[in-house]
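Engineer: The data blocks that follow each hold one structure.
Readers should treat all values here as calculations from the given coordinates under stated rules, not as data from a laboratory. Here the structure is a predicted model, which means the values were calculated and not measured. Cβ atoms are built from the backbone, for glycine too; each structure is taken alone.
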Structure I
Amino acid sequence: MFFRSRKNRHQEAASSAVEEPLPQTLEARSLESEGRLFEAIDLLTEANREDRDPQLEREARRIRHLAGIQLLENAPSDPSYPEPAAEVPARGEQSLCPEITPDQLSPELVRAAFLEAGCLLVRGLMDEEKALDLAADIDRSFEIRADLDEGQSDPDGYYDEMEPEPPFRIPEREWVEEGGGVLALDSPKMLFKMLDAFEKANLRGVIEQYMGEKPAISAQKCTLRKATPDVAGGWHQDGKFMGEDVRSLNVWLSLSRCGDIA
């Protein structure tokens with residue numbers, strides 16, 4: 001689910017009114033009107049893979065938010081986890097965490113590792129060139145946010161705060177910024193690239209099978225983070241703050257060197 005914008009709704013409507021909708025945008029909106037939100041997302045994803053356009057990325061973000069609301073309203077009553085794999089992956093000598101390679105990733109291994117150690121390290125999930133490209137784009141999102149004045153948005157989509165549908169809201173942007181982060185939903189360009197990378201690594205499929213239902217992303221916790229030494233706060237994966245009835249799975253994707261003993 002995705003959420004709020006520096007611009008008010010009237011400003012957002014005025015700015016979008018002067019932009020001619022692309023054919024793919026119109027087709028996605030037609031699917032949306034029929035309630036086929038996930039088909040609309042797939043259409044926009046394929047179109048943007050072929051020819052990247054900020055309009056497609058903003059439209060995909062908007063429809064993803066609507067799809068998240070739909071998932072909340074139609075959540076299954078009794079989703080279940082998969083049976084754990086018979087053997088827990090071996091722990092790395094340096095990380096001391098269960099470790100696997102991308103080709104081994106499965107919901108059953110995730111379950112086994114979580115029950116044993118509470119985590120699973122997948123080394124080499126993304127090649128170095130792709131990781132460095134994403135890291136550079138995160139830096140750019142930080143730079144654009146710092147340069148924008150109140151009420152402005154970046155035409156390339158590196159930083160463009162989104163307004164959620166009522167009653168949802170995003171109250172913690174300043175706190176996220178102080179913690180060295182940009183909310184992924186506030187960068188439609190990076191949101192697309194991040195989710196596309198997850199898709200190509202089969203993370204969505206594995207997570208959906210692990211959760212036993214279609215997963216939804218927390219707009220307030222999905223963060224593009226650059227934790228420099230002066231940034232306060234640690235790294236954690238506690239999802240209990242979301243409520244006892246919410247099942248969560250955290251994904252941390254490292255895009256830079258983590259140290260000698262990581």
Structure II
Amino acid sequence: MIFHTATIKLSKIIIIAIPVQEIKGLIKKIKSLYIKDKIFISASKGIDIETLKPVSEIIHKELSIKKENVFVLSGPSFAKEVALGLPTAITLAGEICKGKEIQKLLNTENFRLYITEDIKGVEIGGAVKNVIAIATGISDGLNLGNNARAALITRGLYEMTKLAYIFGGKIETLYGLAGLGDLVLTATGNLSRNRKLGLLLGKGLNLEKALKEIGQVVEGIKTVKAIRKIKEKYNLELPISETVYKILYENLSPKDAVKLLMSRQPKKEFQ
């Protein structure tokens with residue numbers, strides 16, 4: 001990880017956009033710098049496996065940053081399309097007054113920010129959608145059709161709302177850009193690394209070979225471990241996330257996973 005100390009010292013706003021499991025390493029490197037009055041924006045999507053905390057909490061506590069100086073940026077935004085200047089709309093979460101200033105600073109004719117105070121809802125949406133995208137990728141890799149993909153996205157969104165509630169997030173946030181919007185993009189877009197991992201698994205590759213072919217970080221494979229721990233801690237029913245975990249770490253075959261999900265006890269849609 002390379003960064004310039006002078007740049008951090010001179011910057012008023014610092015955007016963190018690295019894999020979540022590397023956040024603590026970054027914090028150790030910048031902790032000694034005078035950063036207490038700076039604004040931190042997390043664009044990292046995931047949950048820390050050890051502490052089960054989202055990035056905003058880690059930044060706030062480990063760096064002793066005021067809560068009103070910590071923001072989260074998330075939503076349906078492939079970096080390549082943003083770089084090409086294609087129209088993009090995402091969510092900035094944090095304290096509203098400072099959020100409006102950042103909104104004015106970052107808004108362009110092709111890049112639109114909406115603001116909300118719901119940091120936790122935005123973070124959980126950005127993290128969990130990666131796991132659901134792996135599931136939809138597996139479904140597509142198995143050629144299970146459009147119906148199956150739609151079902152996984154919809155039921156996956158329900159799992160996202162359950163987890164957001166546990167963290168204190170607002171359910172309505174999950175129906176916005178940082179939840180449903182990001183989920184639809186990541187679960188269906190060809191630039192999605194998480195979806196691509198699922199596709200390769202569905203076509204018969206094992207995890208090691210699939211990751212080697214992708215050659216980049218796939219956040220969902222770490223996030224699903226954190227979700228497993230949260231599920232057990234709070235006794236949650238998260239069948240899609242749990243099935244993805246079993247495929248990745250317990251050698252459950254994708255075909256058997258489909259049978260497992262479809263043979264579950266009939267129930268009410270929301271309970």
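Engineer: Quick check: 16.4 is what I get for mean count of other Cβ atoms within 10 Å over residues 120-127, calculated from one of I, II. Which structure matches?
Structural biologist: I
Engineer: If Cα extents along the principal axes in Å, for residues 88-127 alone is calculated from each of I, II, which structure is the one that comes out at 28, 24, 12?
Structural biologist: The correct label is I.
Engineer: Here's another thing I want to ask about it. A value of -16000 was computed for helix-only ellipticity at 222 nm (-39500 (n - 2.57) for each DSSP H run of 4 or more, over all residues; to 500); which of I, II is the source structure?
Structural biologist: It must be structure II, since only it matches.
Engineer: Right, another one. Quick check: 24 is what I get for relative contact order in percent (Cα under 8 Å, 6 or more apart), calculated from one of I, II. Which structure matches?
Structural biologist: I
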